[in-house]
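These are the structures in question, set out in turn.
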Structure 1
Amino acid sequence: MTEEKIGWNLINESEKKKIFEFSEEYKKFIGEVKTEREAVKFFRKMAEENGFKEMNGKVVPGGKYYVVKNEKAIALVHLGKDPFADYKVIAAHMDSPRLDVKPHPLEEDKESHFVLMKTHYYGGIKKYQWFSRPMALHGLVVTKQGKKIEIKIGENENDPVFSIPDLLPHLSRKEQGEKKLLEGFEGEKMEIIVSHIPDKNEKENAFKKHFLALMKERYGIDEDDFYSADLEVVPAEGPRDVGIDAAMIGAYGQDDKICSYTASRALFDAKSNGNVIVILYDKEEIGSDGNVGAQSNFIEYVLVNILEKSGKNYTYGKLLEIMHRSKVISADVGAAVNPLFKNVHDMGNAGKAGNGILIMKYTGSGGKYGASEAQAEFMAEIRKMFEDKKVIYQYGLLGKVDEGGGGTVAKYLASYGFNVIDMGPGLISMHSPFELVSKLDLWSAYNAYKVFIES
């Protein structure tokens, strides 16, 4: 077996400095961008600053373009000399586990003197991790008249925050303590406290009416406007360095905004003469469904637009040929070994923090269900590419065979005929409100994607 190479031992002081400088730039992003809408806005602005423009006219060789779908997904396109040649594609997702506000969310609890907002958790979470912590409200409200109102409450130090109240230990023995861990916290009880003062002039629903009066005064929102809103409840805390050596970053939403950021930065910084697409999806955490998820035909739509706007005639067969020849990195995070729970890993096939980007031949769950497995030839090509360019990388799987599992967007792109491989930095405490990543692995992911684009 190949001897383990610890990534930090493979770099010099100059590269270490670059890693820490890159990490500071990433921390600004991950602290500011917490929803997929905010991510699309961020990447579109970044693309325009790097010479990309919206794809709404003829495309030319060497052109840089972007395509936005419903403000929830975005494709960044850098064309080479021939739009009909092969493509290098990096696919990631911008959504993260969170709480979504229900369409009819407000509930006044007269007995406790609170106004609560009902939520529906989004993606795979451990519900208990979301109680008794400061939360922020992000999103968009659209009125019947079509006016768009952006909401962002809880991120500035002078903002109020929201919270889901947990039960004090003195009274929790039967209500929570005698239940299984994952059963002691119910989804319907994940309601955030949003208000506490009543309207003195009202006898009925005085607490709720005071809250609605504040929302009307500050944002121009009526109660019915919540029906046409995309509102998300996310942790209010910002990113922090972790450890006395500041070698790790702790932050919400790193799955999978870390890959969205590193892939986009790699595209903007790379020197390539070939065709490259970085496509960033929504809805991966709930199965990649919908018209902005990887199960949609967004990638096909982008390619068809490129071919049609190139001024040349093409056939559906030619489109299929292009997809079958092209290569894709499914850029998503893996699971780095948690020092407190090593028993869930096959340690010989586990990724470790600080050993570089994690290449996963397959994901899925017991029996490889839900996986898209990279062929040996593609694995060998990636190995040689990374070793030639001195990218720090490692191999790994999500965990032991019967322990659980998970998937990525890989299988949906593979269904078009693309050759696909999974890779991304390993996280600890994945899907929690405070995920951890090694700064070396963050840097290694950026380098790996850049090398793939330039090769």
Structure 2
Amino acid sequence: MPMKYDVDEKLKPGAMLLYGLQWWVVTIPAVITMGLVLGKTHFGGDAAAQAFYMQKLFFIMGATLLMQMLAGHRLPLVIGPASVLLIGILASLSASVASIYTAIIIGGILLTLITVFGLLKYFERVFTSRVIIVIMLLIPITLGPTIVNLIFKDTSSAVFDLLFVLITSIALLLLNHLLKGMWKSITLVIGILVASLAYNIMSTEGLPVMQDGVGLAGKAQSSLFIALEFDAGVILAFVFCTIALMINELGSIQAVGQMVNAKDLQKRQDRGVAVMGVSNIFAGFLGVVGSIDYSSSPGIIASSGCASRFPFIPTAILLIICAFTYPLIELLLSIPNVVMGTILLYVMISQFSAGLGMCVRNKAVADFNDGAIIGLPLMVAILISFMPKEASAQIPSLVRPILCNGFVMGVITVFLMEHIVYPKRNGAKEKL
């Protein structure tokens, strides 16, 4: 489709800054949502450590985006924390934090090696439409317990919180339906601001009180780099998460690359995955979740007419500036858990919608066997994700990160169902 600005077309400074602000606003919600979930998960009520986690996450997102624009895929792609790695982290909390982020480092090395040795084309062969659909649907399903814990952390106001979540979720969906163009892309920003204000006013807690010196204090309570710690079970679990991340990354690059008619798409794809691998290595060393390119860019590109990659450079700089803007970090920490749970629920609804849409478009379910290939892995994931802690404690620690990870077990199950139980040589293969 015709564009005002092509992929490699440079803009005037004023236009580049305005478009850069647009992409920054689109990028912020995912960083906030997943960053705060992990910060609170790792550090509990330690606001200083949470703030330092957010600072490191903003920095790695900005630095990765800059690398992608200058040396990676060089496509107008929104970046954010990888939800598939978020699942891996949450499912491996019985292990040490050091072993979790060491596994992310190894996953990043694996991604880099796959691209260096030209192995991407071999992985594409086993990812049929049904396998990809299951991976897409596993993400919201296995994040279910996390969403529940965020929303109902304080059971004394469970009824109020439930009603607030339902009303807010419907309002966000309606807002997304009614808004057009650029305004549609900032639905989550509006949701976070309005929902946080409304919840604090209506709840008994009232408006939050900002804490002083959170950013600087965080450096004294949380180290900049992790100490390497190797856990075979955690590493193997993150290998599956990393492969799923790679397929998501390939899909995002293909979707945007084809839309903007980018030249040398195969080379862009290889460079993009390689940069993502390097980025995840650094993210692991910093002790934060790795990044991925999101597939939400095409709608914004179509509405704005700007397919240039250059506005993402000021976006990356703004993200890095956020890492050193302590008042902003403090403000983000004041977002209520219920609001974070609601926003995460809305994001996962969008993920579910995308998976079901792909199922219809690709006609992935034609008979009972096709339905079973998709259904069994999802049911296995639900069973494991909501398994009582007493049951998971009985599983040997070596294999616990795998057998207690609903996402990993779902991926293993769909591979078995698709390629061994019901093999179909003529299955359509699609990228995410």
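List of remarks:
- Between structures 1, 2, the calculation of relative contact order in percent (Cα under 8 Å, 6 or more apart) yields its largest number for 2.
- For volume of the Cα convex hull per residue in Å³ computed as 166, the structure of 1, 2 it came from: 1
- Among candidates 1, 2, the computation of helix-only ellipticity at 222 nm (-39500 (n - 2.57) for each DSSP H run of 4 or more, over all residues; to 500) that gave -22500 used structure 2.
- Comparing mean count of other Cβ atoms within 10 Å over residues 186-193 across structures 1, 2, the highest figure is found for 2.
- Answer label among 1, 2 for the case where semi-axes √(5λ) of the Cα gyration tensor in Å, for residues 66-145 alone, calculated from the coordinates, equals 41, 17, 8: 1
- For 12, 28, 45, 15, 1 (P(r) over Cα pairs in 10 Å bins from 0, in percent, for residues 266-353 alone, calculated) the corresponding structure among 1, 2: 2
Each value in this text was obtained by applying a stated rule to the coordinates, not by laboratory testing. Remember, predicted model here, so these are calculated numbers, not experimental data. Cβ atoms are built from the backbone, for glycine too; each structure is taken alone.
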